[in-house]
Structure 1
Amino acid sequence: MSGLTRRHFIQLMGASAVLTSPLIHAATPPRKVGVALLGLGGYSTNLLAPALESTQHCELRGIITGSPEKVPRWQKKYGIPDKNVYSYDTMHEIANNPDIDVIYVVTPTGTHKDFSIRAANAGKHVWCEKPMAMNEAECQAMIDACNKNNVMLSIGYRMQHEPNTRRMAGYAATTPYGKMTALESFAGYGGNGMPQDNWRMQKAMGGGALYDMGVYAINGARFITRREPVSVTGQILKEHPAFKEVDDTTLFTLDFGDGLVADGGTSVVKSFNRLKATCESGSYQLKPMQSYSGVVATTSDGRRFPAIEGMQQTLQMDNDALAILGRGPALVSGEEGMRDIRIVTAIFDAAASGKTVTL
């Protein structure tokens, strides 16, 4: 099958009886949601900003950065006026800027709580990259701040907006291959580590495999089963000497009860990228399950659903914008992000103790 065109992609999502009511509507909204990116690293530069150019319901209007040398390039490329440029020290002033509706936090995990609370206190909706925060207490503080200020909080799980992932998740209810009996969920990439001053190598900043990549495998297992695990096990493997503070490879199990156990794993030195559900009379899988280049779904009876054309982040941000505009559901809440962090903590505890941890 050839890749989906954007028109067919939108039709697919609009006709989606997979999990929810239609997510994207054909009608033009009365206004677009103004987005300010907070943090101008690689993900903002190479993925979010380009994806915003293709959105229908939101647009890039502002930037917040701790690197002033990056500002001229961003202003020139995206036409951002001086009044919509902020530093981390001045971001509170964005409260008085009607151009900006949303602050998208795209910084290291260890900073998510502080920036998200500051964004909420400025009266702006908060989109926060995954993983949500360092622990449950930080997640709850973010949720509380957004509730207090009556703003939306959404976590950047692009996969929950991706059509093939949603289709496979719908099978939990329709059971076309019978009852699910086993699950595999693995997300990782190969490499030799990074410089020690890179945040992904630092424990305090939320570095390491389980935070950075493991949430794909954890969230994928929860989303595909539409269930919550009742207990976990964990094992941290030391695969590479460059990793001093954080895990480079972690294996885990998620026990969902009723005999269903998911084998999972994550790594930043070994490559794996799959999610497979085995059922009584067949199976289905996402492989790759989390690649930026696209997610491919296949079934044991020979069906194949190719990756969408275009960027998954475009769909994610359009759906989140529609939720702000009251024209669609908010798909990935702060509570959803917090559930994954609870499981991350439990896996670390299980690995440290060598025992099963009950949730």
Structure 2
Amino acid sequence: MATIKVEMGFQVNHVAAVRTAADDLLRQGQLARELGSPFIADVLGAAARNLHLAPQVKAILDNWPSDRLSSAAALRLNAGLHHVARIGSVPALSAAYARLDGNCEHAVAQAMRQCDTMLTGWLARPTQTNEIARSAAIMAALRLVAMRDGSAIDLLELGASAGLNLNLARYSHDLGGISAGDPASPVIIRPQWFGKAPAGTPARIIRARGVDLAPPDANDPDDCERLLAFVWADQRDRLERQRQAIMLARLHPVDVVRHDAIDWLRASLASPGMDGVCRTVVHTMFHQYLPQDRRSALSEILEAAGAASTARSPLACIALEWDSARHEVELILTTWPGGHRAKLAVVHPYGAWIRWLGP
């Protein structure tokens, strides 16, 4: 029986039991169109219709071991096609991307046929967007953390990718008219802002470190190409901002370790915090990649560390994640002692706008 489900901000008619890989490509394309990227919608639509031309890709998607939507299978394929266009393997596809030509059916079909094996490599690895525009929401939340008790910030990011958001204090942010970060930075983050400007005081970050299972290296050309390919091709301002952030990371290297995030966090929070410093855990679009037992472990670690925190050595967690129904991306701040939880904002998935709800 057909059902109607509201997902990611739009309605989809589908038969849940027989949702195909092509359906999921079309659904991701519909989301891209809703988010202002019609070219990406056209590319994914063409890929869905021509999936049979890439039998290896089709087999992987048809036999995906988990939910294709939450593991971003369509975005992996989209990044692979962007990479093919960027390196010129299929000139017709490169030309379509250069013109952002929605009449790209033939070019995408040619790429699916010629680059089947190459595209499987993009499906095999998780997304690495490392979208730095999300750091504006994090910076706004950090103002509230800093205001609460005047503590300095010890930042710990889970699923940090290349760690570009660990450099958020080196970016120039406009938070609804409030400036934050470095006003002279070449990386300018100015989301469309709805609601009042965030309260709080400037955050003083004394240390920033992160963890990722496979962190890209800002000095490795292949890793940088991967980061850029995951940026949607018709959002060229994002591409340029990503390039600038990568260049800044080369000048100011970030501290990201290769490790399991939950185990790393457990070890990082095992010892008492520093006096006058708030250890602040951050994760953006990270939850969806965790199995339920690891999500539970993350909650238990934070609750235990929160119970051990004090007014002089507090703890905070800033989460930018889809809500449970995947209707909207929420900015949630939880602070300890006390375990107070507040929904501060609803945020565009890639940080283009912020609807501020907090103080």
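Laboratory data are not the source of any read-out in this text; all were calculated from the coordinates shown. On a predicted model such as this, the values are computed, not experimentally measured, just so you know. Cβ atoms are built from the backbone, for glycine too; each structure is taken alone.
Taking distance in nm of label points 7 Å out along Cα→Cβ at positions 93 and 173 as the quantity of interest, name the structure among 1, 2 where it is greatest.
Comparing 1, 2, the top value of distance in nm of label points 7 Å out along Cα→Cβ at positions 93 and 173 belongs to 1.
Work out the source of 16.4 here, i.e. which of 1, 2 gives that when mean count of other Cβ atoms within 10 Å over residues 221-228 is computed.
Corresponding structure: 2.
Comparing structures 1, 2 by relative contact order in percent (Cα under 8 Å, 6 or more apart), which one has the largest value?
Structure 1 comes out on top.
1, 2: which one has helix-only ellipticity at 222 nm (-39500 (n - 2.57) for each DSSP H run of 4 or more, over all residues; to 500), as calculated, at -8500?
The value was obtained from structure 1.
If you work out distance in nm of label points 7 Å out along Cα→Cβ at positions 141 and 205 for 1, 2, which one comes out largest?
1
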